[in-house]
Structure P
Amino acid sequence: MLTLAAVVGLPLYYIVVNTFKTMADMTASPLGLPGEWYFGNYAEVFDRVPVLESFANTLYVTLGSVFVQLAVGAMAGYGIIMRDSRLNRAFGVLLLVAFVVPSQATLIPLYRTLVQVDLVDSLNGLIVMYAGGAIFSFFLIHGYMKTLPFEIVEAARIDGAGVWQIFWRIVLPLIKPILITVGVFQTMWVWNDFILPNVFISSAEKRTLVLQVYSAVGEFTTDWPAFMTLTVIVLLPMVLFFVLTQRHIVSGLLSGGVKG
């Protein structure tokens, strides 16, 4: 494991350590620690690249997309469990078939559809596209809901609670662990995704952070420390997010693995 960690960690070390060097220092010693720590690369990147604007775009798309995915996935899972029927089971199979279709195979018809509703080159259009991730959320949440003690739901029904009250006051608090787990997975996916923003976003002011890195390849071709600095700035929010939420990934998945 230590050997594998070293193999994975070496490129990250290479990128981070060279953000504190000038181009000459990097050329002379690419893997060594900087003789004199240079912070000018960070000032240059923030001066030349609209990092904060792209951060706001990415944050807006991520929060909106993950909220829709969790809301739709939770309500769909609840509805199918509460009313088990042939139609709902067939609908679940249909979702499974749709889930295994590669998203790249549907990019052209999706692009034409979004053109017709004026959602191309729009952050809201990206949210609509990412809303398709509700299928993944549905499968995880639906599987977790099957482990819940539905005697509580039946007791609430006897007491006169309606469908929405049961969902909001009983089911939703019980599925909080899997909601957090799915939210972490989907946040990392949306934040780091490149394909959809690259296809559906063309305006510079609407670029996400990943698109800024892509567009900076030509701009920083002769200034690799600056390019690596931009890469670190883009990676840092997700690294911190993962460190803070990694325990929820394991606990959320395992808590639904054993009934009772």
Structure Q
Amino acid sequence: MTAKPEPRTYPETYYAGAYWGPRRETAEECARRTADFLNLLARCDQFLAHWYKPARSLKDVRKHSLMPPEVPALAELFRRGVNRERGGPVIEQLGYSLWFGNGGSDGDGVDLRITCGDYSGANPNSCVMPLPRKGPDAARILTVPALTGVVRSMVHSWEPDWAFAMSDSYEDAFPESDTSPFSLGWMTYLSSRLGTVPPLPAPVRIEPVEGRGTLIVLTPERFTVANPEHIALARRVRDLLARAELMPPATS
């Protein structure tokens, strides 16, 4: 009798993202914010200091660096990413979209997916960064110092309503409803426009961010769904935020 293979396990994956409401901006304004963001990311870690224009293959990608970032080049990329019906005019109110990466291979690269300039509310503005899953760069990036730097860079550049870095597995296990203004992450930034963050239990850390809002860091070590203490802490913090009327009550 042939033995069954061991079930394949996959590493827990993470991403960072910033989100904001309708905001009318030109391609040049989006490009300036992106250039500022790329320069700030380069200070967070050497792995985030290399970015390349979109291309069909990894070999081609590395021929077209975006660093140092130039606003005219980025503005042209945004203009190419306008929303339009096939063969029709530009749908200006839907803003622009741009997707590019840092040239890493599968599993150890980083992408940036940016949507900005939407003022209709139909195409939500965001800057989303799926994070590396493996390798020494992942081990270095998936730490509080590196990721708080990434989230703070998002806040400085994009002025979002909220931003966070979180495990995909946690988000899948505890999804928020459409009525929630944000999702809770390993680290979460909330604009002061959303309200005041209440006192939270240790080991949670609360930090002001440039006079714009508050950064909540749940755990000093990597947050993971494999740790029941992390899950319990996240649910406790979420409950306290709901009591402070920053989030709706949990449904589960």
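No value in this document is a laboratory result; all are computed from the given coordinates. None of the values given here were measured: they were computed from a predicted structure. Cβ atoms are built from the backbone, for glycine too; each structure is taken alone.
Where does the value 0.65 come from, among P, Q, when FRET efficiency 1/(1 + (r/R0)^6) of positions 67 and 195 (r between Cβ atoms, R0 = 41 Å, to 0.05) is the thing being computed? The value was obtained from structure Q. Comparison across structures P, Q (criterion: Rg/Rh (Cα atoms, Kirkwood Rh), for residues 51-154 alone) gives the highest value for P.
Matching task: 42, 23, 15 is the computed value of semi-axes √(5λ) of the Cα gyration tensor in Å. Pick the structure from P, Q. So the calculation was done on P. Computing FRET efficiency 1/(1 + (r/R0)^6) of positions 75 and 203 (r between Cβ atoms, R0 = 41 Å, to 0.05) across structures P, Q gives 0.40 for structure Q. Source structure of the calculated read-out (P(r) over Cα pairs in 5 Å bins from 0, in percent, for residues 163-210 alone, 5, 18, 16, 14, 11, 10, 10, 11, 5, 0) within P, Q: P. Here relative contact order in percent (Cα under 8 Å, 6 or more apart) was calculated and came to 20; which of the structures P, Q was it taken from? This value belongs to structure Q. From which structure (P, Q) was helix-only ellipticity at 222 nm (-39500 (n - 2.57) for each DSSP H run of 4 or more, over all residues; to 500) calculated, if the value obtained is -23000? Matching structure: P.
Here distance in nm of label points 7 Å out along Cα→Cβ at positions 27 and 227 was derived from just one of the structures P, Q, and that gives 4.6; the source is Q.
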